1. Work out the source of 0.55 here, i.e. which of I, II gives that when FRET efficiency 1/(1 + (r/R0)^6) of positions 133 and 165 (r between Cβ atoms, R0 = 41 Å, to 0.05) is computed.
2. Rg and Dmax of the Cα atoms in Å was computed and gave 37.1, 122; which structure, I, II, did it come from?
3. Quick check on the output: 3.4 is distance in nm of label points 7 Å out along Cα→Cβ at positions 45 and 189, derived from one of I, II. Which one produced it?
4. Thinking of I, II, which structure, once distance in nm of label points 7 Å out along Cα→Cβ at positions 13 and 37 is computed, gives back 1.9?
5. A value of 0.95 was computed for FRET efficiency 1/(1 + (r/R0)^6) of positions 29 and 85 (r between Cβ atoms, R0 = 25 Å, to 0.05); which of I, II is the source structure?
6. When helix-only ellipticity at 222 nm (-39500 (n - 2.57) for each DSSP H run of 4 or more, over all residues; to 500) is calculated, the result is -16500; to which of the structures I, II does this value belong?
7. Consider the structures I, II: one of them gives 2.6 for distance in nm of label points 7 Å out along Cα→Cβ at positions 213 and 237 as calculated from the coordinates. Say which.
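Nothing in this text is a laboratory measurement; each read-out follows from the coordinates by a stated rule. What you are looking at is a predicted structure, and each value in this text was computed from that prediction instead of being measured. Cβ atoms are built from the backbone, for glycine too; each structure is taken alone.
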Structure I
Amino acid sequence: MPSGYGMTYETVNIRTQDSVTITSYYITAPSPRATILVLHGIADCKEHFYPMAKRLVAMGCNVALVDLRAHGKSGGKYCTFGYYEKDDMQRLITEIGKRDSVHPIGIYGVSLGGAVALQTLGIDPRLKFGIIESTFNEFEKVSVEYGKRFFGFRSPWLAHHINTKSGVIAKFPPEEVRPVESARKITCPMLMIHGDADTRIPIAFGQDNFAALGSKEKEFYIVRGAGHDNLKSVAGEKFYETIGQFLEKQMSSVKNNNP
């Protein structure tokens, strides 16, 4: 529990349009200046982000640690890589907004969570900033990369065939999961982070998303020598400093605009 890390929290549950329960922990900072939703990667859960939440709280953020559908303590049978999850996040933003209607709300997503975050940012102007770590540009393309890991070779045809079958089972169109298209609709400040040695989701996918962003204020932080899930350990304190500097800009901007 977050309390084991010295953080004050409450459990916040919401019901989605298709009656799935999404569970999150809403952690409050002593003197908050922003609120940020944190979204995990595939086959992960919110509990693994307690250390990151503690860092964000120290930076002045209230933090909502989220279990995406079909993960952790949330309901749902299938992950849809953002197709339904982006709508789930909109409902959660509404609920979180009831607890903090004063400070700007942002979103931080890792891998799968980054794809969900981009798709949510593309449709919800209530989000004032975003941090995206190690995510993909199009579901069809990243499926080919993951197929290579499992089968030892790249096969767009096989990936498409599997995706089509999966889409029928989970009732969503995989070809419409394209975070890069959502990026074109985003105009708020953005920080993107990727390891240049990522063999699961190549950095080129992150660069595609970054190039597509409609944001005037955007930064791409490359962690040299980092793979998919070891960015923090490779970068060390610079990782947190980069995020802290980005968040400080966003929180200071709001303060300056509201004297």
Structure II
Amino acid sequence: MKSKHYKQATDFDAIKLMLASPDQILDWSYGEVTKAETINYRTFKAEPDGLFCEKIFGPTKNFECYCGKYKKVRFKGIICDKCGVEVTTKDVRRERMAHINLAVPVSHVWFAYGVPNKLSIILDMPHKKILAVIYYSRYMVTEIEEDKRKEMSKKLVELREESIAQLDAQMKEEIDELEAEYEEKVKELKSNKDMKKGKLDFALSTMEHEHNQEIAKLRHGYATMEAEEDAIFDNFAEIINKLQLGSVITEDEYLDLR
């Protein structure tokens, strides 16, 4: 049984090979393959919706549907209401095609490779960057909205100021706590009347030195944190400013921008 999509040609001068368009593929297709299986390992029959599916490609036995409800040539042309297989000859499996809906776009090797590379010429991009996008290790910028870029840059400045202010407030709060503890210890030490003046002065000097060291250590820690925050925001700003149509960014940069 010949498919309506194919015409038998007996007289021709040349054959032209070309890639079919998505619409043309859907027009040729008899159904979508949704499973990667071929045959069932128990029944040895074609797996429904798989790569050998009888509902899509046709029966594996002449004039017999998948479930066996319809058999023999008298049911020719009937589509089984149970398994959905058309009762016809198994020869149709040689000419019927199916399609697979891809989760993401792909590129044919004819376009991805070759010298000169067609995609590199059309997109005006190095072949290495194009391959990084094709193999999902990089993202390509296909559209830029300048209003959102300005809005994001402004928001980034606000977030930087807010983050630094929050760190300063947190540092001031911890310093105030240390000062209060220090004053309490000094007051407690001075209230000890049994301690001699020389020993008291030495203890107060030691305590003051340790307190100043603790404050300096705290300030240094927060200065490091502020430097790290500045580096993060500078990196964000650099990513936002360097974005151009056709530029390539890493997955980490893409996730940071989202």
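1. Comparing all candidates, it corresponds to II.
2. Of the structures listed, the value fits II.
3. Answer by label: I.
4. The read-out was computed on structure I.
5. Values: I: 0.45; II: 0.95.
Clearly, the read-out refers to II.
6. II
7. Checking each candidate, the match is I.
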